[in-house]
Structure I
Amino acid sequence: MILFSNNKTIQWLDNLEPDRKKEVFKIARENAPKMIKNYRKQKIVIKEKHIELLNKRKEENLRLQQNKIDELNKIRGDVEKIGGEWKCQQEIADNLNNIAKSKKIEAVKVQIKFQRLILKKNPSDKAVFKFSIHGRPLELCELLENLSNLLKLSGSPEKDQSSDIHTKN
């Protein structure tokens with residue numbers, strides 16, 4: 001309908017000679033079933049492509065969710081390997097004494113990941129989650145300081161925000 005009005009088809013047909021007009025209508029009547037059939041085929045193909053795209057998106061979302069679950073499970077497993085969650089400075093010191101020197105940095109990194117991804121700590125300074133600065137890996141003492149800062153947090157984003165509000169007032 002839009003094309004019919006925008007293309008001014010009715011004016012074009014009115015300007016045709018009667019014989020030519022009959023010929024155009026005859027061709028249109030002959031081709032109409034083919035065009036309708038092609039339209040229906042195209043409609044089915046478009047719908048199938050749309051369904052395929054939706055299925056791909058759904059599979060991708062499921063894959064991403066599974067990857068996230070796998071990562072969280074791996075972090076939980078890694079934390080258990082190094083003595084569980086470290087909740088205070090004494091636990092940090094005790095557990096670091098039981099770990100080989102070459103594995104201490106990795107152990108602290110696992111604890112920081114645990115704080116961020118499992119416990120969902122939300123500090124105002126996100127730099128405590130970083131393992132390097134400008135391409136330079138952080139030293140063990142810097143990572144331990146970051147972990148200590150994370151342990152001082154309540155762990156709940158709502159509580160962190162409410163404490164910020166009270167300090168501002």
Structure II
Amino acid sequence: MIKTNDRTLYLYDKICPEAAGKLIEQIININERDDEEKIVDRQPIKLIINSYGGQIYDGMAIVATMLSSKTPIHSYVYGYAMSMALLAAAAAHKRYAHKLATFMYHDSLTNLEGKLGHVHDTLGELRRVKNMYDDVLLTKTKIPMSKLDEVRKMKDDWYITAEQGLELGIIDELI
């Protein structure tokens with residue numbers, strides 16, 4: 001996915017261990033190369049996103065890598081950034097979306113199955129991780145907590161147009 005001097009990366013698969021591992025490795029490699037070359041004015045990494053999202057732990061690993069990247073990461077959404085991919089798009093240093101792009105936030109993380117004790121433990125962990133997700137989203141955007149509370153009460157997906165994404169600070173610029 002990455003060539004030696006290429007700074008364009010892609011997140012267009014479902015976010016899973018393999019996709020996250022490749023993307024994280026690529027971001028780290030570019031940062032290490034910039035460090036080795038002692039580059040002061042680092043050229044940004046261009047991250048093209050077109051993903052429905054996926055596994056939250058893998059997505060949080062991507063987001064943590066993006067947030068800690070010394071080399072700026074610019075996200076570009078041309079189609080959709082949903083669920084975990086929404087947070088990855090919002091975590092970039094500079095964020096762009098085409099006017100035809102769609103974002104989606106939802107309150108569900110997984111289906112709970114098993115014995116009551118296991119479900120109770122899993123529910124606590126899901127709340128912890130969902131709170132981390134929401135904290136990053138609220139920090140990186142202008143979305144008010146009241147809007148996330150409203151979406152939770154509706155128990156439905158919240159689809160966001162590119163124009164709304166600009167107003168909410170999910171993106172910095174329409175392309």
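Derivation of every value follows stated rules applied to the coordinates shown; laboratory data play no part. In this text the structure is predicted, and so the values were computed from the model without any measurement. Cβ atoms are built from the backbone, for glycine too; each structure is taken alone.
Data table
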| quantity | calculated |
| --- | --- |
| Given 21 for percent of Cα pairs over 29 Å apart, calculated: source structure among I, II | II |
| Origin of the value 2.8, where distance in nm of label points 7 Å out along Cα→Cβ at positions 51 and 67 was derived from one of I, II | I |
| Identity of the structure behind 17 (criterion: relative contact order in percent (Cα under 8 Å, 6 or more apart), calculated), options I, II | I |
| Given -15000 for helix-only ellipticity at 222 nm (-39500 (n - 2.57) for each DSSP H run of 4 or more, over all residues; to 500), calculated: source structure among I, II | II |
| Distance in nm of label points 7 Å out along Cα→Cβ at positions 19 and 99 derived as 2.8 - corresponding label from I, II | II |
| Test item: mean count of other Cβ atoms within 10 Å over residues 11-18 calculated as 9.8, pick one of I, II | I |
| Distance in nm of label points 7 Å out along Cα→Cβ at positions 35 and 59 from the coordinates reads 3.8; which among I, II | I |
